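The structures come next, written out as structure tokens.
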Structure P
């Protein structure tokens, strides 16, 4: 899955930060809002994000109610 705005991701090195939502992804820089760390800008050359829920799936869940 690709890292796109809206996707829910987990930072491999900091799972304690919780499941964050991608706010923007420009090149290799991604801005994520984590429940336990707030807004964080990550360089994907240095950080590994696991996509738990794609942006499309998040949107579909929101439409369902």
Structure Q
């Protein structure tokens, strides 16, 4: 993920993964609806959905499953 991204885009991507880990459903959903792919992966191969599920955030999981 990091090879092709500028610093601002990379910081935004990290923020999306942090929101998924923290279960910040509303903020994450707003960003996902605006553009970034819900199936993007981090350097470990984790998606937003995987992180939300792993950290036990069912509302975030549901929102990601019903997004675009």
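Read-outs throughout are calculated quantities, based only on the coordinates presented, and are distinct from any laboratory measurement. Predicted model only: the values in this text are computed from it and were never measured. Cβ atoms are built from the backbone, for glycine too; each structure is taken alone.
Odds and ends about this structure:
- Each of P, Q could give mean count of other Cβ atoms within 10 Å over residues 13-20, but the derived value 14.4 comes from P.
- Among P, Q, structure where helix-only ellipticity at 222 nm (-39500 (n - 2.57) for each DSSP H run of 4 or more, over all residues; to 500) as derived comes to -4500: P
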